[in-house]
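Heads up, there are several structures right after this.
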Structure I
Amino acid sequence: MPSLGRFIGGCTYMVFNQWGAVWIPDTFFNSQEFFDMSFFWRWTWTMIWFRLTMYRYCAMWLITEGAAILNGLGYNGKDKEGNDRWDCVRDVHVWLWETGSDFSSAVASFNCGTNTFAKNHIFRRLRWLGSKAAAHLTTLGYLAIWHGYHLGYFLLFFFEFGCMVAQEQLYALIDRTPGWAEFNAKPAVRPFIWLFGRLTVMYSMSFGFLCFGLVKTKFWIGPLKSLYFVGFVVYFVIWPIVHYILKKTLPRKPKAASTEQNSNSVVENKKEL
C-alpha cells in the first residue's frame, strides 16, 4: 500500500533525525571542541549535521503524504500504463533527494509544493522585470520573508541564488566547449562526475544551512567564521573570476554545432518535463 510505504519511510527518517539531534546537538557548533577541529572536519561535521537535521522535514512530509494517500487526497489520476498515481501532495522525492548531484536536483526533490507554488505564482509573474536573475532573486527574497525575518534566512536564499547561477554558468561552459560534454558522458567518467557533484551539493548546502538551522545570528556567526565564510568566498568571489577566465580562454564549438546541441538539450528537457 503506497500510504504504508510513505509512513514507514517517514518513521525511518524520524528515527535518524532524533538520533542525530542527540549525537550532534546545535550547541556543538559553538563549543570549543568544534572550534579546535581542522577546517575539513568542521565542514564535514556541519555536513553530517545538515543531513540529519533535514531528515525531520523528510519525515514530516512522508508521514503527511501517507495520511493524505490513505484518505484519497493524494490521488493524482493514472500514469501511461494505467496505474494509479498517488503523488498529488508529494513534497519530497526520496531517491532524487538522496542521490541528486546538482543544485537543480535538490530544488526539484525537496519541498516540492512550496517550490512549485513559488515558480508558478511568483517567478513567472515577474517576467515584467525583464531579467531572469532579478525574478529569481525576488522569488527567493519572498521565500525568505515567508520563513521569517531573521538575517540567516535571507543569507541562505541569497547563497542559494549564487549556487544556482554558478551551476548555470558551468553548464553553459560545458555546452559550448568542444569535447567537454562528450568526456563527461563516458561511462568510466560518470561515477566521478556524480561523486564530485554529490559532494559539492552536500557540502555547499550544509554551509548555507548553518544560517537557517541555527536561526539567530549569535548562534551561526561563530561557526561561519570558523569556516572562513567559505561558501560565500567560493560562489561570489572565486567562481566569478574562474568563470570569466574560462569563458575567455576555452575554445568554442562552431555555431552550427552549438545550436544543434542546444536544440537537442531543449527537446530532452521537454521530454523530462
Structure II
Amino acid sequence: MRITPDQEEYWTDRHSLFLPASINSVPIDTQIPLIAQTGFTHVSLGQDMKHSGILDSNKREKFRSLLQQHNIKIDSIYGISLCYPDSPERMKPIIEAGAALEVPIIVAHPIPFDIGQSDFTSLLATLTESLKMLEPVLKATGIKLAVENVLPGPSTDLATEAVTCFESEYIGFCYDSSHDQVDGPKSFDLLDFMKDRLFSVHLSDRIREFTDHVPPGEGFIDWEELTETLKQTTYSNPLLFEVMVEHTSVKETAPFLTLVYEKASWVHSLLYL
C-alpha cells in the first residue's frame, strides 16, 4: 500500500495513501472512508484496475463520487511496465482514465523488476520507443509519466538512461526508496542523480532482503539523510509512502492506517519543519 504526505491543497500539509489492491482485502468503497477518517486527503491507485474500476466509465463516475463525498483526491495511478511492444496501447486507456479523473501523474516500472546486462540494449530501445509513442498522449492530456527505479544495477540503469536521454517535460523519474536500498544501507546517490527529473517518490523502509515496504522507522533506512538529499532536488509533489501490511508490525486495518499516517507526518516534518 502506498502512502503519501500529500494532504489538503497546500504542499506543507499533504498526505496520501496508495491502494495496490486493497487494505487487508477491504473493498474500495470501505477503504476510502477509513482513509479519510485517518486524515489522508489523497490516494494513489495500484495496477489492479478492477479494484477501483476506473477503466469502466460508469464505475469511474461512481468512484469519482465516492472520492468527492470524502474529500479525497487521486495523487497518481500505477500503470503497466513499459518494456513490451504493446505497452503504449495498453497504457493509453490508463492515461485517458487518469485525465478524466484529473490525475497529474502516471507511474510505471521500466520492466517487471530485474534484467540481465545482455538484455539492456534491446530493452532500452523498446522502452525509449514506448516513451516516444506515449508523449503525444501525455501532452494532449497534461499528464506526466514517472519511470520508477526497480532492482539496483541494469534494471535501474535502464530507467535512468531512458529518462535522462528523453528530454521532455512530460517524462520524469519516480524514486522508490525500498528498491534503491535492496543492497543497502547505502547513500542516496540515485536520488541525487535524478534530482532534476523527479516527478514522484515512493517512500518506505527496508528491514532486510525480501522484507521491505514497511513504515519509516521499522527498517534500516536513514530518513534524516534521505530527506536532506530530497531537499536538494526540484521535487514539489506529494510524498508517497508505499507501505504494505505484510511485513509491518501492525496488521489491523485502522491501527495500520494510523501508524502510517503518523510515520508520514514524521518524515514530512524532517523535510519541511
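Values in this text are rule-based calculations from the coordinates and carry no lab data. Note that the structure is predicted; figures quoted are calculated from it, not measured. Cβ atoms are built from the backbone, for glycine too; each structure is taken alone.
At-a-glance table
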item	result
For -23000 (helix-only ellipticity at 222 nm (-39500 (n - 2.57) for each DSSP H run of 4 or more, over all residues; to 500), calculated) the corresponding structure among I, II	I
Label whose coordinates, when Cα extents along the principal axes in Å is calculated, return 57, 56, 45 (choices I, II)	I
With Cα extents along the principal axes in Å, for residues 74-145 alone derived as 42, 26, 22, matching label from I, II	I
Origin of the value 1.2, where distance in nm of label points 7 Å out along Cα→Cβ at positions 34 and 250 was derived from one of I, II	II
Parent structure of the calculated result 1.00, given that FRET efficiency 1/(1 + (r/R0)^6) of positions 82 and 162 (r between Cβ atoms, R0 = 35 Å, to 0.05) is the read-out and I, II the choices	II
When percent of Cα pairs over 27 Å apart, for residues 58-185 alone is computed for each of I, II, the largest belongs to	I
Structure responsible for 2.3, with distance in nm of label points 7 Å out along Cα→Cβ at positions 202 and 234 calculated and labels I, II on offer	II
